[in-house]
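Okay, got some structures for you below.
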Structure I
Amino acid sequence: MKLFKADFHIHTVLSPCGSLEMSPLGIIESAVKQGLDIIGITDHNTTHQCKEVVLVGEKKGITVLCGAEVTTREEVHCLTFFENFEKLEAFQKYLDEHLPNVPNDVDHFGHQVWVNEEEEILGQEDRLLISAIDQSIEEVERKVKSLDGLFIPAHVDKLRNSLYSQLGFMPFDLQPDAIGMSPNAKIDKELEKHPELNKLQLIRSSDAHQPDLIGSHYTVLELEKASFEEVKMALHKLNGRNVKRLV
């Protein structure tokens, strides 16, 4: 097994809160600079920028996990990832069906466009991507699992848009693949406060919205190679794959 550095929570220029510098090339160049092996693309409620980041990542030796940061009906943020473009497109259709028709205020939130390697605009989302979709956290998890994806409640220690801030507890029937911690999380304190987390795999990521934050916080995994399937095995501690304990 080898050690791989992964930052699973990165926004692109497509997220209304993402910097204009978060183009596919800008993201990958920053990932290389920070010595990352794996990154996760997690724009708010959309997957449209993923493919272009994958194409650039392949040229630079960076493995890109494709997905989205979904805002559930309860306004809980959850990371989702999928193994291939076919499943990613199926999840995008699901998001399109359940994202409310709230127009984006460009002057207030900024443009929501996705671009290619040359930073040429490929498309634009006119609905506000940071809205909550009309699906519960359980419904989102079921959809992700139906596509054999990864489902990870994000930054659960935060006081806003986290599982505990919005629900106050871990739903008994929720079976996440991992639990995301914010860059500032005090791991031992969170484990003491929420003992159920001791049974789940914890990861930490940057939640980067600008290039200089990419890789500022990351998770180390023990894998044979950098791939979706290897990451999935590591999150469940299968076949010798593992995630190094967060401190």
Structure II
Amino acid sequence: MTDEKQPFLAHLDELRKRLIVCAIAVGAGFVVSYIFSKHLFSYLILPLTKVLPDESTLIFTSLPEMFIAYIKVALIAGIILALPVIFYELWMFVAPALYRREKGYVVPFVVFSTILFVVGSLFGYFVVFPYGFKFFIGFATEDIQALPSVKQYFSFAIRLLLAFGLVFEMPVAVLFLTKIGLITPESMKKYRKFAILGSFVLSAILTPPDVATQLMMALPIIILYELSILISRGVYRKKQKDSHAAGS
């Protein structure tokens, strides 16, 4: 076996071990979450039930649908509970590419990554959901009644919550990518207009087709992008300063 293949296989083995740890953490979170799955699902549907007409409820159209919904809720909740472990394992996997001092930033990385994901999901739940669902229910009339199904609602809601959680990870992702040299503040400014266009395209795909709800997703993305440029600039300047100091 060549020397080039050995490091590659070593990285694969390390990745496998860290994925196993993440899977165990998600499994433990799933077990805990399943105990409260009915309560979690009740909270998940609350933004919709608040705007439904009186005596209207969600429906399920197949016998195992509710059971599968509880399983999926517990799984998503388990992943969220396991986020600190997932982010920790991610950091430790990429740590060999970092400077010795930067390797010690694991705790801030884990804490801020977890907080940003949760904040993004909560933003979608408390800000976007009420307006989006109100828009959809507004199409009901005396002759047309809204009967949202559990399966459709769950897929839509989880897709939005995960999207907002991931979008709010942008500052952390930019910080790391700037450190390893994949992006610079200048490249981010160069592609700003494409990022703005992409934010509106993404919001149009993920949110209900009304302007107010789409703006509620597009504007945070744009704000986070501008914030990420500032973060990238600070990291880039510090990186250059450290390089000059090391070369002198």
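Some notes on this structure:
- Structure (I, II) behind the derived value 2.1 of distance in nm of label points 7 Å out along Cα→Cβ at positions 49 and 177: I
- Structure responsible for -7500, with helix-only ellipticity at 222 nm (-39500 (n - 2.57) for each DSSP H run of 4 or more, over all residues; to 500) calculated and labels I, II on offer: I
- Structure from which -0.53, -1.25, -1.39 was derived, log10 I(q)/I(0) by the Debye sum over Cα atoms at q = 0.09, 0.16, 0.18 Å⁻¹, options I, II: II
- With relative contact order in percent (Cα under 8 Å, 6 or more apart) derived as 21, matching label from I, II: II
Every number in this text was worked out from the coordinates using simple rules, so none of it is lab data. The structure displayed is predicted, hence computed values, not measured ones. Cβ atoms are built from the backbone, for glycine too; each structure is taken alone.
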